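Given below, in the form of structure tokens, are the structures.
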Structure P
Amino acid sequence: MSGLSLILEIGKRALEAQQFGISVTSHNIANATTPGYSRQVAGFVPSQPLVTPSGLLGTGVDVAGVTRMRDAFLDQQSRDVNQSMSNASMQNQILTQVQSTFNEPSDNALSGVLTQFFNSWQSLSVNPEDSAARNSVLQSSTQLAQSFHTIDSQLTQLRASLQGDVTDKITSINTLTSQLSALDLQITNAQALGQADNDAMDQRDEKLQELSGLINIQVSYDSRGSMTVTSGGNVIASGAGAVALQSSVQGNQIVVQAGAGGPAVAVTGGELGGVLTMYNSTIPSTLGQLDQAAAALIARVNQIHQAGYGLGTPPPTGNAFFTGTGAADIAVNPAIAADTSLIAASGDGTPGDNTTALAIAGVQTENLMNGNSETIGDFYNNMVSTLGSSVDSTDNQSKQQQSVLTSLQNQQSSVSGVSLDEEMTNLITYQNGYSAAAKVISTVDSMFQTILTMVSP
């Protein structure tokens with residue numbers, strides 16, 4: 001190919017290249033607001049030169065393909081931060097609900113009711129045989145038991161509801177991993193044909209980001225661009241297919257497994273990680289501490305009360321004041337609830353003696369918890385304070401991670417985002433290039449006409 005034919009071919013290639021560039025630019029403009037879309041850039045290279053006696057002669061331009069503007073390092077950082085942020089945010093949401101069950105500080109909260117309980121015994125010591133004072137002890141004790149029951153019940157119900165959350169999140173995870181595997185297969189099939197399915201890659205990255213908000217993941221790619229997604233050391237998605245996660249309650253814990261009967265998955269991040277931390281650790285720990293406080297109160301009050309004496313001839317003794325072993329079943333002894341004369345205020349059965357009532361009132365200041373280093377009230381207040389600190393900590397962590405994530409997204413946007421101003425500039429450039437290429441072809445056509453005129457008879 002030489003002469004006018006070569007120039008005509010160069011013009012044709014130029015028209016095709018500029019048209020291709022306009023198509024890519026139009027695609028960018030159309031997807032300027034599409035979530036997860038990465039800007040695409042048309043690539044051009046000089047075509048293979050022609051060897052002539054005068055040297056190498058350029059033959060125009062070839063389309064090298066379309067490049068997807070994406071920073072894989074920023075993607076990985078974004079996923080890492082997203083799973084940490086989602087985990088902290090989910091824990092904060094549940095911790096806030098846990099905190100609300102205690103309703104502290106409030107006169108009707110457990111700390112206030114506990115104080116009223118001890119105060120009622122102090123009042124009884126003033127007049128140990130007064131029926132009104134004895135009824136006050138019964139009422140405050142009943143209210144105290146009900147407060148323990150209410151907190152225990154609400155925490156237990158909250159924990160049970162988290163099983164449904166785990167199931168829902170695992171369903172979402174399994175849906176995403178199935179979609180990711182299908183997209184990965186689509187991408188690698190295109191790669192095998194020498195094509196780059198950029199839009200499918202964008203969809204894959206978007207779903208990976210969504211998945212990182214649900215569970216901790218690590219993503220790797222092979223030489224073909226095929227991904228492998230692992231969580232806790234277990235493959236959950238790849239071009240070969242997805243591995244469905246399953247959950248089950250084993251003992252007192254929820255365990256997540258990769259496939260039916262498969263290995264346990266160490267879920268440490270994402271919303272699922274946050275829910276599991278609350279179910280498997282935080283709420284059981286809180287319930288356990290509540291039980292410790294109730295058990296210590298039951299044991300010490302009963303110890304003192306059983307050694308004391310009520311009203312009667314002879315004065316009754318040896319009666320436990322509370323029944324139960326913890327927060328869920330603490331209750332006033334039904335016999336005492338039915339007959340307040342069984343309440344032991346005296347230490348020796350002598351009328352007017354108040355030593356037992358004073359001793360029970362004094363339990364308020366006894367160090368019975370944490371190796372005899374804290375009172376029941378201090379133990380409970382520290383538990384509530386620690387819970388409040390955890391709420392603040394997870395809230396701050398969530399906000400900090402959100403700030404980092406926003407910064408990373410801004411960086412990614414500077415790489416991948418579509419600037420309409422830039423695309424309009426490119427559109428004008430390609431339009432001018434197309435017009436110039438058309439002018440080349442028009443010029444060659446005129447030259448052909450001139451030659452044809454010259455050779456005509």
Structure Q
Amino acid sequence: MRFIIHKHAFGFIFVAILFLTVIGCAGQKAMHKADSGSPVEPDSTTKAAALDHYLAGSVAEESGELPEAALEYQLALYCDPSSIEIAQALSRTFLKLGERLPALRVLENSLLLHPNHPDLLTSLGETSMRLGDIDGSTEYFKRLSGIKPLSREETLRQVMLLERSGKPKDALKLSQDYLRLFGPDPFIYERIGIIQIGLKDFEAADTAFRALIELDPNNHRIQFVVGGFCVAREDYAGAEGYFKRAVELEPAEVRYWANLLMVVGRAEKADTLAILLNDAIRLFPDVAQFYDSRCGLRQENKDWVGALEDAEKSAELDSTRLTPFLAIGFICHQTEDWQKSETAYKQALTLDPENAVVLNNYAYMLSVQGVRFEEALEYVDKALVASPGTPSYRDTRGWILHRLGRHAEALTEIEASLKEDPENEEVLEHIAAVYRALGRTAEAREASARAEKIRSNSK
């Protein structure tokens with residue numbers, strides 16, 4: 001068997017070994033600097049050698065020969081460990097090689113020699129951020145701000161870092177400083193608004209978002225952000241206006257449509273929702289969730305044919321979700337297509353065998369047919385294990401027990417359900433049937449009358 005060694009393998013090994021050596025040497029010189037109060041300056045010959053290696057590293061880096069570039073930069077830094085430019089070049093090359101931790105260590109050693117150098121602090125802040133060390137990055141930029149005023153870009157970066165490191169009040173103060181230094185900026189107003197939401201100061205958040213809209217009224221993303229703020233305040237009418245504007249400005253963004261449909265649905269504007277759903281499906285015919293929403297709306301209107309079409313289209317587009325199969329099971333129950341209803345519920349249970357809603361609905365569908373009561377009881381018992389005490393599940397269990405002739409047990413279950421949902425006409429009809437079976441005719445008549453009154457009032 002013959003071993004093949006990549007042409008750069010020795011280069012990588014040598015770079016790794018030399019890197020450890022250089023860091024050791026640089027560390028020793030840095031310690032010497034700490035003791036003496038000033039870095040050791042290389043002589044002219046050593047500086048010339050450092051320049052030669054640095055130039056060779058630059059050529060290698062430019063041509064994409066990164067291992068060779070790293071080697072040359074390390075030799076340059078060995079000759080002149082006080083050079084910030086060489087340290088940054090070596091760190092940059094390590095980053096290109098994916099060696100993030102060595103890149104950070106090079107800069108840290110250089111910072112020991114130059115504790116307040118702004119370029120090093122900037123590089124360390126950026127490199128720490130790449131390593132995911134948000135707190136470290138934040139600290140480097142904080143030190144930088146104590147040496148010189150942060151630039152616009154540096155301030156924006158620091159705001160984001162402070163937010164991500166869980167320091168919203170510091171981020172807010174810096175954002176406000178930014179506005180004083182650099183003037184109005186949509187990004188900063190957005191950050192202020194979002195920070196204020198987190199701090200529960202909705203009035204201040206509202207002020208920031210209004211300023212945001214005034215600065216850039218035709219920015220669809222900003223309209224979307226402000227719409228989200230309105231949702232957080234449960235101002236659905238305001239959210240509807242902003243999401244509508246976002247849709248007008250950028251109709252091809254599916255998120256805008258989804259949020260608009262959500263707030264219109266919460267406002268119970270059925271006619272408006274129907275129009276918007278038709279528009280959304282026309283624009284996005286492959287988004288299954290829009291068919292789910294229209295299916296639900298059609299079910300409310302008892303348009304079983306249209307609802308079934310939407311549910312089946314949703315299942316066709318994405319058969320990995322429970323929603324369309326649960327809808328098909330329910331719709332076919334209403335139309336008494338028992339076989340299709342059962343097939344849909346079984347498909348739903350293959351996706352989520354412990355789903356309480358599916359288990360309950362399947363059990364009730366079986367009981368309504370007047371068949372397989374023992375099996376139906378097993379399903380509803382599983383639903384109650386998954387979601388104990390749910391009133392609708394107890395009603396289902398009571399109804400099945402009634403059909404099995406276990407009327408006293410049935411009464412206990414249905415009474416418990418009715419206590420939680422006293423205006424449910426279907427539960428009232430169930431308890432009336434149980435009362436009749438128990439010979440309690442007066443109570444049965446009273447329950448039936450209540451059910452009829454509720455039904456009449458809802459028309």
Structure R
Amino acid sequence: MNDKLHATPSPAPIALRIPERILTTYLQPAMHSLLNIRQEAGLTLPAARPGQPYSLYIHIPFCETLCPYCSFNRFSYREKLASGYFKDLRTELDLVHDLGYRFDTVYIGGGTPTILIDELAALIDLVKSRFGVREVSCETNPNHLVPGIIDRLVGRVDRLSVGVQSFTPGILKAVHRLEKFGSPEQILERIAYAAPLFPTFNVDMIFNFPGQTEVMVRQDIETINRSAANQVTFYPLMVSRSVERSIGAMGKYNPMTELPLYQIIQRELSGAFEPQSVWTFTRQQHQLIDEYIASHEEYLGVGSGSFSYLGGSLFVNTFSLSAYHEALSNQRIPLTGTRRFSSGEQMRYRFLMQFFDGQLDRDRFIQNFGVSPEKGLWLEMLFMKVFGAIHQNNEGNYVLNPEKQYLIVVMMREFFNSVNQLRDQARLSLSPVERELCQVDI
């Protein structure tokens with residue numbers, strides 16, 4: 001069992017309500033301030049620092065179907081546009097290589113990265129040969145779990161993650177996925193075919209959709225338990241303004257149902273799966289997970305709408321496909337904005353990401369920031385101790401208590417909600433044609 005996270009929490013919804021409300025009230029403005037990106041012309045990325053490990057993220061923003069709950073940078077698939085985009089990606093990677101960056105892992109997300117499988121296979125081969133990448137994670141959709149696509153990924157991809165979101169037909173229909181991606185039975189058959197071909201095969205799920213009941217979540221868990229997948233990630237629904245509008249037909253989003261649903265997931269997955277982060281569960285430990293921002297202190301993103309966190313600064317690539325192409329045609333990295341984190345903000349960011357992974361490394365914290373977490377983040381540490389969320393292990397590191405893991409889910413939810421708000425703002429600069437392609441009413 002993972003020594004950082006445990007599988008069986010104590011059912012304590014009432015005890016968690018007060019700290020959850022405090023956190024949500026505090027974090028909403030704090031995260032908005034943290035991600036207040038300054039638009040700036042002529043930006044460039046810093047050169048790589050010798051000895052610093054980095055992770056690479058590649059964004060492929062094209063989908064056959066645009067799901068209403070998704071706030072990522074994504075556009076309706078057009079083959080000519082997507083083919084040109086892959087060419088631009090290779091140019092951006094050349095510029096990144098010239099800055100001295102090398103990576104041990106790459107995460108390819110979207111969108112739907114497998115939308116042009118030949119282009120994707122060539123891209124994976126490129127990053128492995130040029131950057132020394134050893135581990136590849138990639139997203140896909142259920143309709144792409146077929147031989148013509150899977151054959152090109154076997155041997156190239158170490159972790160394949162398929163977006164299922166729910167096995168409830170009514171929810172799949174409401175989010176426009178039932179007709180395109182198949183019934184729950186069809187999805188299970190495709191998982192049974194593809195899962196044994198990859199070291200890690202993850203199923204992405206979402207909980208707390210409007211109208212989603214405890215019975216539905218239990219049925220989802222039962223289905224996952226008997227599936228061939230060896231990993232599952234259960235995300236809480238992330239709600240930006242645009243997402244809340246687009247899912248309105250499903251009913252009103254209710255944040256108060258999130259906690260009991262999460263506790264059901266924790267309890268009822270515990271027989272077949274063990275936790276690897278606060279929302280990723282695995283049948284076998286030490287697998288890759290999707291949160292590259294937690295597994296690496298610094299990461300670099302390429303592609304339209306990607307983010308990089310380097311040397312204490314956040315960098316954002318343009319969300320506009322035309323601006324992305326224009327910048328790379330002129331041999332410029334397509335940055336549109338940046339945010340320099342203060343020392344305190346860097347410490348809070350580390351606090352969040354390490355506890356998401358289950359444990360705050362105290363010695364590493366002191367080495368990086370020259371101060372202990374008890375002094376540098378006295379209020380945050382006091383909060384976690386008062387509500388019994390953490391304890392120190394034999395090495396002196398701070399470990400999450402299993403029955404209070406939900407507090408980190410709240411923190412991560414508010415962080416990603418703020419990222420989604422940032423994405424909504426970034427889309428304001430899109431041209432009318434691009435706005436139509438992404439089908440988002442800002």
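Every number in this text was worked out from the coordinates using simple rules, so none of it is lab data. Given the structure is predicted, the values throughout are model-derived calculations rather than measurements. Cβ atoms are built from the backbone, for glycine too; each structure is taken alone.
If log10 I(q)/I(0) by the Debye sum over Cα atoms at q = 0.10, 0.20, 0.21 Å⁻¹, for residues 65-208 alone computes to -0.62, -1.18, -1.23, which of P, Q, R did it come from? Before the final figure, lay out each step's value.
Numbers: P: -0.62, -1.18, -1.23; Q: -0.42, -1.09, -1.16; R: -0.37, -1.30, -1.39.
It traces back to P.
If you rank structures P, Q, R by distance in nm of label points 7 Å out along Cα→Cβ at positions 201 and 337, which sits at the top with the largest value? Working shown, then result.
On the way: P: 7.1; Q: 5.8; R: 4.0.
Result for distance in nm of label points 7 Å out along Cα→Cβ at positions 201 and 337 over P, Q, R: largest is P.
Check the numbers for distance in nm of label points 7 Å out along Cα→Cβ at positions 121 and 433 across P, Q, R and tell me which is largest.
Details: P: 8.9; Q: 7.8; R: 3.2.
Structure P comes out on top.
As an exercise: helix-only ellipticity at 222 nm (-39500 (n - 2.57) for each DSSP H run of 4 or more, over all residues; to 500), calculated from one structure in P, Q, R, equals -25500. Which structure is it?
Q
Using the calculated result -0.22, -0.41, -1.05, -1.32 for log10 I(q)/I(0) by the Debye sum over Cα atoms at q = 0.11, 0.15, 0.24, 0.28 Å⁻¹, for residues 329-400 alone, pick out the matching structure from P, Q, R. Walk me through the numbers on the way to the answer.
Details: P: -0.52, -0.75, -1.04, -1.11; Q: -0.22, -0.41, -1.05, -1.32; R: -0.35, -0.54, -1.11, -1.43.
It was calculated from structure Q.
Please state which of the structures P, Q, R yields 112, 69, 44 when Cα extents along the principal axes in Å is computed from it.
Label of the originating structure: Q.
To which of P, Q, R does the computed value 24.5 (mean count of other Cβ atoms within 10 Å over residues 81-88) belong?
On the way: P: 24.5; Q: 21.1; R: 16.8.
The read-out comes from structure P.
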